[in-house]
Every structure is written in structure tokens, then in C-alpha cells.
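Next up: the structures, one after another.
What follows is calculated from the coordinates using simple rules that are stated; it is not laboratory data. Bear in mind the structure is a predicted one, so any value in this text is a computation, not a measurement. Cβ atoms are built from the backbone, for glycine too; each structure is taken alone.
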Structure 1
Amino acid sequence: MTTWITEMITWITENQVLLGWLTFASLLTFVVSLATLPWLVARIPADYFAYHKRQGTQLRQGHPAIRLALLIGKNLLGAILLAGGLIMIFVPGQGLLTMAMGLLLLDYPGKFTLERHIARQRSVRAGLNWLRARAGVPSLIFDDHHDAAA
């Protein structure tokens, strides 16, 4: 056996408690992701993707301190989910789904353009609208220019 395999087996043996907790956290994140995804998709305004630029939210009109605290909390949760998703690539769990949720929470340049591009894909659009129909909310509306292409 090569040295790195022996070292990995030794590390796993010495860190069984840590791996147990990581597995538990991974499974918990998976269950929470599956439970919250339909609710989150139903909360997207139907016309969210109908514009070329992201529309303002009611949050922008609130108190600056509350807005800043929510922004920091949302980005912190996004960073935690992104990091957890990276870890879940190597331990049991839904690493890619968790990373996607983290990326959706983080604020970064070009995020809305990326969201629109992904949501316009036929299979993604169909899945999103299926979840919305189950929740009893209208389908997502996309701008006419891209609707013909998607």
C-alpha cells in the first residue's frame, strides 16, 4: 500500500467522531434542503426573471441597520452552505445541491445574470414551475426575447 493511503486510513481511524458529525451535518443539510426548496421556489415573485436587471425589494426600504444585519446573515449562511457543499463532495451528502443553495444566497457580481441563465433552461424552468404549481402559485414569467429561445 502506498504511503498516502496508509496516512488516509490512519487519519480516518483517528477522526471517526469528526467524520460522524460531518456525516450527520451532511444528512441534516440534505433533509433541510429538500424540505425548504419547494417553499423557497414558491416565494420567488412570478415576474422575477421578466426583467434584464434585478428589481428592488422591500428590504431596501427598511432600516439600514436591519438591512445590513440581514445582508451579513444571508451572506454568512451562503458561505457556510458553500463550504459545507465542498466538504460534502468528499463525505456523504448532496454537495452540489448545498453549494448551489450557498451560491444563491451569496451576493456577487453577475449573480442575477447567472440565475436567469440557469432558470431559462428548459429542464430547470419545468422543475421550478412544477414546484410552483404544487404550491398553488403562478408559473415564472420570463422576458419575451429569451422565452422564444428557451
Structure 2
Amino acid sequence: MAPETVRYALIMLAAGVGVPVLAALNAQLGGRIASPAVAAAAMFLIACLAASMVAMTFGELRAFAQLPVQPRHLFLAGLLIAFYLLSISWVAPRFGVGNAVMFVLLGQIVAISVIDHFGLFGARIRPLDPTRLVGIGFMALGVILAQRPLS
């Protein structure tokens, strides 16, 4: 495996670890202040500052000037992350972090399959052949089995 592939995989593995941690932390903050929405707003403020500092560090601040001319539909990603954070912050304390993230993972498995199959949003086309369908099925089954109660 190429070193670049390993590096990308490790970065995304760390991002994946961050999803349930983010869910648990923001759900707890939202519960403590009795407002998942304010907890989400605080997280977005911190995320905005962190992303801006990274852009500044790498000399990418000029890219902000290119934003107004980009297709408007690309900015829907901001609404999707807001929906994710607001929903996980509200659902996780009521449904359990593990259960909430399990359904997020199942949704991601379905979405990546459709996006890759049709090459949506500029993604590389990877058709849903029988082998891939079996692999996706095993992934979904694994997510479900990992969340099953012990009794």
C-alpha cells in the first residue's frame, strides 16, 4: 500500500473516531445548558475559528474571495453539517450515543453507495456490483451487531 494511501486512511480513521466523541461531548454540553442548538452554535464558532486559523497558517485566506462566485448548491453542505450536529446533540442523550451514531453510519453506507454508483457531486464512479453489495451488507450488519444489547 502506498504511503499516501496509508496517510489518508489514518486521517479519516481519526476523523471517524471523532464523530462519536463529538456526538457525546456536544450532547452533554447541550444537556448541561438545556439547549442543543446553543451547544451546536458554540461548536460551530470554535470550528470556524479553527478552520480560519488553518487557512491562515497555510496562506489560503485569498480563497475566501472566490466563495461568492461558486455554485450556490455547494453551500448546502453547511446546512447538512448543521442538521447532523443539531440532530445528534438532541437525539444522542435520548437514544444513546451508540445507537445514534449507528444510524448515522448506516445512512453513510447507503449514501456513499448511491453517490459512488452514480458519480454524484463529481465523485469517481464505482458501480454497485454484487461483490460491493455484499461488502456493504456486511458493513451494515457489522454496525447493527456491534450495537446489539448483550442480553
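Computed over structures 1, 2, distance in nm of label points 7 Å out along Cα→Cβ at positions 12 and 132 reaches its largest value in 1.
Compare mean count of other Cβ atoms within 10 Å over residues 76-83 across structures 1, 2 and report the one with the greatest value. If we compare mean count of other Cβ atoms within 10 Å over residues 76-83 over 1, 2, the biggest value is for 1. Starting from the value 2.2: which structure in 1, 2 was distance in nm of label points 7 Å out along Cα→Cβ at positions 44 and 68 calculated from? The read-out was computed on structure 2.
Where does the value 27, 26, 16 come from, among 1, 2, when semi-axes √(5λ) of the Cα gyration tensor in Å is the thing being computed?
Structure 2 accounts for this read-out.
Tell me which structure, out of 1, 2, gives -26000 once helix-only ellipticity at 222 nm (-39500 (n - 2.57) for each DSSP H run of 4 or more, over all residues; to 500) is calculated. Comparing all candidates, it corresponds to 2.
For relative contact order in percent (Cα under 8 Å, 6 or more apart), which of the structures 1, 2 scores highest?
1
Which of 1, 2 yields 5.0 for distance in nm of label points 7 Å out along Cα→Cβ at positions 20 and 116, as computed? Working through the options, I get structure 1.
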